[in-house]
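Listed below are the structures to be examined.
Every read-out reported here was derived from the displayed coordinates using simple, explicitly stated rules and does not represent laboratory data. Note that this is a predicted model, so its numbers are computed, not measured. Cβ atoms are built from the backbone, for glycine too; each structure is taken alone.
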Structure I
Amino acid sequence: MSKCLITGTFDPLTIGHEAVIKRALTVFDHVAVAILVNPDKETMFSVEERIRMVKSVFGEKVEVFYSDGWAVDAAKETHADVLVRGIRGEGDLSYEEEMARYNRDHGVETVFFFAEAGLTEVTSTAVRTALEAGTDVKDYLSEDVYRLVTEYRGK
């Protein structure tokens, strides 16, 4: 049985993230999603809210959890065969290639899924920026996540 781990801050979960997870579900027997800490990012949504976003879209199809450690450690703890990462363009590839070397040096391989053409500009940062500006983000989020984002931001 093959298992992958998809990691990120998912702040919020975008249609780009969802596309990567959906593709992983077609390749791997089991898909786990780890909400990780990125010390370079200040999050807009709580860990619990981000977990709920993933569950609202994927239900029991994926295992979702929070980890404050490294991606390789989360992969080993969950017995994932590989880490799956989405690539939008050259900038992502350069960064992810370096991370993949680190992961491999620590015993975990990385598999890349390249974004579909219409999703290369979809980022959580763009969504957060738009939300702060009061701009509609419906084009970047699935219906379930949009509903939750609206609920959370309305607090």
Structure II
Amino acid sequence: MRIQKDYQDKALAFVRRLNDIRFVGQAVFLVIVLLISWSGIKTIQTNYGLQKQITDLNHQNTLQQLRNDNLKLQNDYFNSNQYLELSARQNFGLAAPGEKEIVVPQQVALANTVNLPSLANKSDGKTKQPAYQRNLQSWVDFFLHRQPAGN
């Protein structure tokens, strides 16, 4: 009974505070401050998202400009006399005036070549790798439950 009386007294005190204009003014002020703060936070979040989009689009624009510049340089090279001369030499066997072309038979050319060692010709089957590559390969073998190549 005593607890119920205490709650009733507290409820009446709260209702009396609602009649006080200072309390109501403070409550309204608090609500306005919270709404303004929430609005500001949402605005900052929106601006951050928009700024991120602007930055991404600027990066895409810069990348596309670099691609365009690269294509312009390629077009300039393809239209240059240097490329035309090189292309004429490779595709049509043409030469500049005063140049002499020497044709070497295939048998003679192949007789004077040097055979390079291939990976298949090695006796132990291992290639010499830098230490960091061997270490990385050992870790990959470990995590994938493989047996090392030497075992």
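Side notes on the structure shown:
- Entry that produces -13500 once helix-only ellipticity at 222 nm (-39500 (n - 2.57) for each DSSP H run of 4 or more, over all residues; to 500) is calculated, selected from I, II: I
- The greatest value of mean projected area of the Cα convex hull in nm², for residues 52-91 alone among structures I, II is that of I.
- Read-out Cα Rg over 2.2 N^0.38 Å, computed value 1.00, structure in I, II: I
- Of structures I, II, the largest value of mean count of other Cβ atoms within 10 Å over residues 44-51 belongs to I.
- Computed 3.0 for distance in nm of label points 7 Å out along Cα→Cβ at positions 116 and 132 - originating structure among I, II: I
- Computed 0.00 for FRET efficiency 1/(1 + (r/R0)^6) of positions 12 and 100 (r between Cβ atoms, R0 = 25 Å, to 0.05) - originating structure among I, II: II
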